[in-house]
Every structure is written in C-alpha cells, then in structure tokens.
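Below, each structure is written out as structure tokens.
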Structure P
C-alpha cells in the first residue's frame, strides 16, 4: 500500500533523519559549504528553526529544507534558506518546490524581512529570488557572488540588509 506524502514542520527529533538524507544526497563534502558554516555559528546541528520543513512518505523522509535566522550586516530579521534536499527516488515530483513555498510562507508570517540563499537563479527565481548586486551581501567563506540570491518579504528590505551574513 502506498503512503501519501505529507509535509510538516521539522522538529529536533527529525535531525537524525535529515542528517542521513543530507549524507546520502550530498556526501561528506557538504560540510564545506558556506551555508553549513553560517549555521554552525548558531550552535549545534540539532537546531531546528520554526521555518524548517520536511516531507514524509510514511516513516520515510522524502525531502527537507532548512531555514535559519541570521543577521546581515548586524541587522536581525533575515533568514538563510538551505540546504534543500530531496531523496533521489522522489526528485522531480515537486516536493522541493512545496517545501520552499511553505518555508517562505512561514517566514512571511514571522518577523523575517528578507531571505537569502546561495543557489541557482533559474531554479529559485520562480519563487521570487533575485541575484543581489555583487558585494551587497557577503558570506564568510568562498561563495560565487552570482549565486547569492534574495527575496524581500518586506518591500525595500534589500536596501536595509547589506553586509556580512552571520549566524549570530
């Protein structure tokens, strides 16, 4: 019997499942990614924000998205989206898109003014993410400036959120 995939907020108890899926899809090189470095500044890997979401097929994790509150240039009210991970056997079925939409909607109802990520504009552009001007938002560690994307959840937020991204 096939289970119906459901989405829900992630909890600290889900971290082992999420970590296992990250390991399976991204491998050990994932820890070198800048998003991981920023999240490490926040504390233990077990931290789950109110914006993190996942998709489950029964007891199997299908997809997960992390979103962590950050500061940009010392200003609070920003979030870092990523990583987004989808199990290969579920890829291309819309689960990643659903989780992005749900995470952004949760951020809109919270106190988040802007969401940033490091990713591909052709994929994330459909959600409203746009490339930021080089040097406007910077990350600790190497990042291709053309891959820094942001979406304003409050008009004019990009003008107020400039500088270094920090997990603190």
Structure Q
C-alpha cells in the first residue's frame, strides 16, 4: 500500500500533471537560452534548479541502493551549478535528470514493501517512505519555481498544464 502511494506521488511530482505541473513537464520544450534566463542575478535559473534536483535525486537513489554516497560539495549552493551554457550541455543535463528519475521510479516499483519502513541510515532515523515522500515534495517545490520562471519569461503555454 505504501509503495503505491509513493509511486503515485512520485509520478505526480515527476511527469504527470495533477494539482500542479510536474517537474519533467515544467522543463519540456525549453532551449538553452530559456533554461539559463534569470529575472535578477540572485535567483537560480531553471537550469541551475534542474542541476540541484538531479544532484539530490541521484544522491538518494544511490543511498536507496545501499551505496554509501557521500556529498562531493561543501554547500547546498554548489548543487545549483551547470556546465557550459550551450544547447548540447543543456540537453545532456535534461537527459541525466530523466535517467536518474526513471531509475528512481524503477527502484521504488521493484522494492519490497518492507524497504519503505526501514531507517535510511544510522545517522538519519527517517524511514525510506518518509524520505521518498520528502524528495517528492522537494521535486514539486522546485517544479513550481521553474514554472514561475517560465511564466515570467513568457515561455509557458497554459495549455500544457495547470497554470
């Protein structure tokens, strides 16, 4: 039962619009100029936000698989970094996000139900169900930021989802 709820929440936050636009749908059709656009300097652009999402989804995906993943950044701000601002690097980052998210969904779908009640680690007393629900919420939060940036830049088509 918990697995089905987490999968439904996961899908709504990653690629199926429901009450809000899912993260994958929020970035659909963007080019590098739109992805790198900022309304002011101290705001993260869409690309930086996608990089941040990919970083943390990858980290927890590794941990869910039993890998003792250690952060390779000294601060959260470093997770909002991107490569060179060109179309091929943007598309590569979108592809990496998709690959991480598809792997995450597959792992959740194939995990034994008992896995979701397990503690994440000795240092993190949360259950995997709680952590995955929080990761899903984190993805939805940043998808909302991405959608707001798209609306500000005029690149969002209201026909593509909840506005």
Open item on the list: I have -7500 for helix-only ellipticity at 222 nm (-39500 (n - 2.57) for each DSSP H run of 4 or more, over all residues; to 500), calculated from one of the structures P, Q. Which structure is it?
Closed with: P
Open item on the list: On distance in nm of label points 7 Å out along Cα→Cβ at positions 4 and 116, which of the structures labelled P, Q is highest?
Closed with: P
- [ ] Given a value of 1.36 for Cα Rg over 2.2 N^0.38 Å, for residues 52-91 alone, point me to the structure among P, Q it was derived from.
- [x] Q
Open item on the list: Of the structures labelled P, Q, one was used to calculate mean projected area of the Cα convex hull in nm², giving 9.8. Name it.
Closed with: Q
Open item on the list: Suppose relative contact order in percent (Cα under 8 Å, 6 or more apart) works out to 24; of P, Q, which structure was it derived from?
Closed with: P
- [ ] For distance in nm of label points 7 Å out along Cα→Cβ at positions 20 and 108, the calculated result is 3.4, so let me know which of P, Q that is.
- [x] P
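Read the figures in this text as sums done on the coordinates, not as results from a lab. Everything quoted here is computed from the prediction, not taken from an experiment. Cβ atoms are built from the backbone, for glycine too; each structure is taken alone.
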